[in-house]
Every structure is written in structure tokens, then in C-alpha cells.
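**Q** The structures considered in this document are given below.
Nothing in this text is a laboratory measurement; each read-out follows from the coordinates by a stated rule. Keep in mind that what you see is a predicted model, and the values were worked out from it rather than measured. Cβ atoms are built from the backbone, for glycine too; each structure is taken alone.
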Structure P
Amino acid sequence: MSTAPKHLDYGLLNSLGGHLFRHAFLRGQQVFAEVFAEEAITPLQFMTLELVSRNPGVTHKDVCAAMVSAPSVLTTTLKPLIKEGVLLRERKDGDARRIGYRLSPKGAAWFAKIRTRIDEAENRLFEGLDKTQRNSLLAALRHLTGRSGDILPPAD
């Protein structure tokens with residue numbers, strides 16, 4: 001983790017949630033890149049594969065909504081996964097406009113293999129927090145983002 005220069009006067013920045021969220025987001029991206037450095041996967045691709053693996057046939061529209069992403073961003077994110085045969089596109093209910101996704105057998109095997117590394121990324125991201133602090137922070141973030149529904153138990 002990089003440290004902010006101590007000689008700067010940050011004013012109220014380090015009291016602003018948006019400012020701190022931005023830095024936390026960037027730290028999450030850096031940790032993900034370190035943990036998955038040997039794999040050709042981005043955080044957005046990981047999120048998409050997790051959604052598709054849990055919801056085979058999920059539509060483009062639903063993945064966009066779940067990730068709060070523009071359809072064009074998702075399309076760009078998916079192109080390499082489709083090209084590599086990790087992800088399969090399928091027409092939904094015979095409607096050429098509705099596209100669904102599922103993992104190919106190759107994609108399911110690959111994602112199952114690398115998915116376990118997300119625990120390492122999360123542990124690095126929350127390094128320095130004890131279990132109670134980590135769970136409280138995650139609960140607060142779920143509340144702030146309206147994602148307090150069904151969740152898996154946190155990693156130990």
C-alpha cells in the first residue's frame with residue numbers, strides 16, 4: 001500500500017467519503033492486478049464471470065444492471081472472453097435482441113481454478129483490519145449501495 005505524502009495539507013479531503021472511496025477502489029484494483037497478474041482477467045471480467053457462473057443464461061441487460069455498467073462497457077469487457085471461448089453468447093427465447101451468457105466447459109473449468117484466488121485479493125485489500133472491522137465495513141458498504149440482500153458469509 002502506498003502512503004500519501006505527509007508534507008501535503010489535504011484539507012478536508014481525508015474526511016470525505018467520496019475521496020476515500022476513490023482511494024479504496026484504486027487499492028482494490030491494484031491488489032486484484034497483483035493477485036491475478038498471471039491470468040488474462042480484469043476485475044470487471046471477474047465480476048461478469050461470477051454473475052454468469054451463478055446465473056447461466058443471464059441477459060446482457062441484467063449483467064449491466066448488476067454491475068451498474070453501460071452496455072457498451074460490458075460488451076468491451078466480454079469481447080476477449082468470448083473470443084477465447086470462455087464465455088458463450090446465446091439468443092434468449094428466440095429474440096435476436098436479447099442475448100444471454102453462459103460459461104463454456106473450458107470457461108467453467110478455468111474460472112473455478114482462478115476463482116479461489118479472490119480470497120487472497122480480499123485478504124490483502126483488508127489487511128490490517130480484524131474480522132469485526134472487516135465485517136462492519138462490508139456491512140456498511142452493502143447498506144450504502146443497497147446490496148444488503150443475500151450474501152455469502154465473509155472469508156475468515
Structure Q
Amino acid sequence: MARKREASSDQGPNRTIAHNRKAFHDYAILETMEAGIALHGSEIKSIRAGRVNLRDSFVTFREGEAWLVGTHIAGYNEASYLDHDPTRDRKLLLHRREIIRLRAQVEQRGFTVVPTRLYLKNNRAKVEIGVARGKHTYDKRESLRERDSEREIAREIKSRMQ
């Protein structure tokens with residue numbers, strides 16, 4: 001009888017497809033929430049194949065709805081000639097109260113809303129969006145210094161363990 005494969009971190013019900021590392025470098029993420037995405041046709045197959053780029057994307061609000069702008073979901077090779085537009089704006093599926101609260105924070109406090117990661121949850125594409133405040137140049141340098149010091153500490157611990 002064949003053994004089942006052990007569940008790894010990239011398989012299972014919650015599989016991360018794409019991270020937006022640039023968002024964590026350019027912004028201080030204050031709060032995160034989960035949103036669904038309205039997709040067309042072959043987009044979900046491209047997402048499952050991992051052909052997504054969140055680098056320059058952000059969330060905007062139009063006519064009481066939240067839209068994900070600038071996300072690139074590559075075309076699916078096996079799709080017909082009716083393939084999707086890779087950079088089209090995609091509607092985010094949020095409750096009305098959540099949209100109103102996010103829009104108020106963006107308009108009054110000067111925050112922005114950026115996607116931090118895209119993942120599959122029970123075979124549905126979800127995006128984690130974060131309310132963010134832009135970092136100054138010195139904040140970015142400080143983050144780089146902290147990351148370098150953490151790497152040094154980890155390297156020292158690893159060398160002493162061996």
C-alpha cells in the first residue's frame with residue numbers, strides 16, 4: 001500500500017502563491033485583512049501555476065467598490081483565443097463596512113492599501129491586503145540594517161552549533 005505524501009507548506013488548503021516583498025520595503029504595514037478576488041476564465045489556472053506578480057499593485061476605491069490595480073496575472077498557455085488581459089483591474093470582494101472603513105483611512109489619514117500576498121484558501125484565490133504608511137528613506141535603511149544584523153546573528157549561531 002502506498003504511503004501518502006506528507007503535507008508540505010506549499011500544498012494543502014492554504015498555499016501561498018505570491019508575496020509582495022516590495023510592499024514591506026516601501027511601506028510600514030499597520031493592519032492586514034483578507035479579501036476575495038473576482039476572476040475571469042483562465043486567471044485561476046494561471047494563479048495555481050504561480051504566474052502572478054504583485055510588485056507594483058495597489059488597491060483603489062471606485063463607486064463604492066474596492067479594485068486591485070496593477071497586478072499581473074500571466075496568460076494561460078492552454079487557454080483558447082479568449083484569454084484574459086494580464087493587467088486588468090480586478091474587483092476585490094469585501095463587505096461594505098470594510099470598504100467604507102478602508103476608504104475612510106485612505107482619505108482622512110493619508111494611508112494606502114497594498115496587497116501583501118496572494119494565496120489559495122480552500123481552492124479559492126484570496127489576497128491579503130494591508131493598510132500601509134509610506135516609509136522614509138531613513139526608515140528603509142534602518143530596516144536593512146536590522147535584517148543584516150539578524151542574518152549575522154543567525155550565521156553566528158549556526159557556526160557555533162557546528
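**Q** Out of P, Q, which structure matches 24, 15, 10 when semi-axes √(5λ) of the Cα gyration tensor in Å, for residues 25-80 alone is calculated? Don't jump to the answer; show the numbers that get you there.
**A** Values: P: 21, 12, 10; Q: 24, 15, 10.
Derived from Q, not from the others.
**Q** Let me ask something additional. Of the structures P, Q, report the one carrying the highest value of relative contact order in percent (Cα under 8 Å, 6 or more apart).
**A** Values: P: 20; Q: 30.
The maximum falls on structure Q.
**Q** Further, regarding this structure: If you work out FRET efficiency 1/(1 + (r/R0)^6) of positions 65 and 145 (r between Cβ atoms, R0 = 25 Å, to 0.05) for P, Q, which one comes out largest?
**A** Details: P: 1.00; Q: 0.05.
Greatest value across P, Q: structure P.
**Q** Shifting gears a bit: Supply the structure label, taken from P, Q, corresponding to semi-axes √(5λ) of the Cα gyration tensor in Å with the calculated value 32, 18, 16. Kindly include the intermediate steps, with their values, before the conclusion.
**A** Values: P: 32, 18, 16; Q: 29, 27, 15.
Among P, Q, the structure yielding 32, 18, 16 for semi-axes √(5λ) of the Cα gyration tensor in Å is P.
**Q** Matching task: -10000 is the computed value of helix-only ellipticity at 222 nm (-39500 (n - 2.57) for each DSSP H run of 4 or more, over all residues; to 500). Pick the structure from P, Q.
**A** Numbers: P: -17000; Q: -10000.
Only structure Q yields this read-out.
**Q** Any idea which of P, Q comes out highest on mean count of other Cβ atoms within 10 Å over residues 89-96?
**A** Numbers: P: 9.5; Q: 15.6.
The structure with the largest value is Q.
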